[in-house]
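In structure tokens below, several structures.
Each value in this text was obtained by applying a stated rule to the coordinates, not by laboratory testing. All values reported here derive from a predicted model rather than from experimental measurement. Cβ atoms are built from the backbone, for glycine too; each structure is taken alone.
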Structure P
Amino acid sequence: MGVFGALLNGWLFATFIHSHLLIFKSHILVFNLCAASLGRNLLGFPFSGSSAVAKRWLFGPSCCQLFAFFNQFFGVFQMTSIFVLILERYIQVKFYKREKSVYIRLYWTLIAVSWINSFLFATPPLFGYGLYSCDTTGTSCTFLWPSMSSGAKQLGYAVPYILICGLIPIVAMFYYMGKALRLEKIFYKGEQQREQKCLTQSAHAVCVGTLALWIPAAVLAGWQWVPLLIKGYRPHVPPTLALIASIASEAATTVPVLCYLAVDERLRAALLGRMRKQYALLQPERAKIYKRV
């Protein structure tokens, strides 16, 4: 699954570099999400995949800390990137209602927030605020959930992490998806707004699909942490649950490419390399580039 995700996201990454079809500012945020997914594929799979084959962690304690840091970083990065993508879709239709344009600096600000937020929540366990260690399978390294007796430093990281990187973004995403859909039904009625509606549908499909594949990981976290908080012991985790959570998390990195292939006509044309055949998707002055004389 890691190799398949890396190939898909590498395909999307290369498309953003060379394709002239991707001209909307919103595509910058899609590229940001692609970078998050590709980073998780490239930095995670070589370590966890080989360790899974050997049935133990192969790379020592220092590499375990580094791997867990990047795993945490790109996990938070994915969540934040999806959130800013959903938020941008709402802002876009809201500004359209007010007959204003969304400035490019907003997009770079949202991208900067994604990177900074990910770094802030991946770094503390390296300095004792939280703990990175091997997971229950012994083949991967991740954040170790603390108990009530772990102290303020451990809980002081875990609780804000759950709220800011989990619960709040998820609630906000569904709120802004509902708001954007209602506003689009009112204001996006012409053919000119068709592509904006496709972008919104793609972003919403990415959000729902990714969150659905993160459910096993959320169940695994709850299975480990709730008994630890209430009764003070770390329960046995079913190997099947740990395996499903790992595979589903890897599969979540493929969702953006598959959703945009299925829903977004312009991005699908770019991904399939049919730029000349799809020049009608462009504005007339740009379409001339692709017309054969």
Structure Q
Amino acid sequence: MIVLRKGVKFMKNYVSTQLQKLIDALCFERSIQISIDFLYDFYKTDNHLDINKNNSFRSCDYCSLIKSNNDGKSKCMKIKNIAIDKALESSSIYYSTCYMGVTEIKVPVWFNGQPVAIVGLGGIAVKDNISKKWHTIEKNATKLRLDIDKIKKYYHNLELTNKSELENYIKMAQTVANFITATLNSDKNKYTSLISNTKRGNDNYIIYKVSSYIENNYFDDLKLEEIAKTYYINSQYLSRLFKSIMGTNFSEYLSNTRIERAKILLKETNLKNSMIAYQTGFNSVNYFINCFKKKTGMSPKQYRSKNT
């Protein structure tokens, strides 16, 4: 995945493939973000499709501020998953505007009858009916307890455009998708073999990414189905794969991760059980106490007394 905006950042080991140069040219002196989610790792060994890895987060300051709030992050994830689903279901371009006024375009790339990449172009704010939109944005920002002044500042750093010009951005995303498609079709045997080989090797990588995601977001209301969509795989397949590689199911791994974090809070803070339950992602304090006792053989109070 790559993200570029406001020109090109020079960096060590900068990738200079034709695909990278195309993205750089499209993003030059703009605030847009172009990202490519390759569904398999074949591109890493290919000197035509490799892209820079230093800019690996598809997020601008505006979106980062929204996602700094757990509720905001959860909503953004759901919206992203819906957009990906729509693009893959229709096998064509899909674009939408989120509840905070950011427009994003998704273009799936297909090869041999299967999706192999998703091109995303985001960071766009359509100015039409801006006063009405601002009312909605401020209302939603207030619900998320976000700083309105920062929201306004970062919003105006987005790529501001009119609805009539949106087609130009769609064409940019399509240009990147077409380049990838043309490259794959230029040597079908080679890329069919590469994708087949990397698909088999991706299982461990997927579980590594999912487990890392859990460890970094255990406090959120995590759902296997939503995480599966994030990595473009079937939820039932992910469930079986997770159990096979990790030796435990998704729910148990998530619960264990939360319990381990709760242990730290019990030892290092004076927080009440209700606050610890909230900070570690449990739905209620009673559920937290029951899970903790089942896992450790003692109540949170007993654990704290024994370890402080």
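3.5 is what came out when distance in nm of label points 7 Å out along Cα→Cβ at positions 112 and 208 was calculated for one structure; which of P, Q is it? Clearly, the read-out refers to P.
Comparing FRET efficiency 1/(1 + (r/R0)^6) of positions 168 and 216 (r between Cβ atoms, R0 = 25 Å, to 0.05) across structures P, Q, the highest figure is found for P. For the set P, Q, ranking by distance in nm of label points 7 Å out along Cα→Cβ at positions 184 and 232 places P highest.
Given structures P, Q, which gives the highest value for volume of the Cα convex hull per residue in Å³?
Largest one: structure Q.
Looking at relative contact order in percent (Cα under 8 Å, 6 or more apart) over structures P, Q, structure P comes out largest. Suppose helix-only ellipticity at 222 nm (-39500 (n - 2.57) for each DSSP H run of 4 or more, over all residues; to 500) works out to -24000; of P, Q, which structure was it derived from? Computed on structure P.
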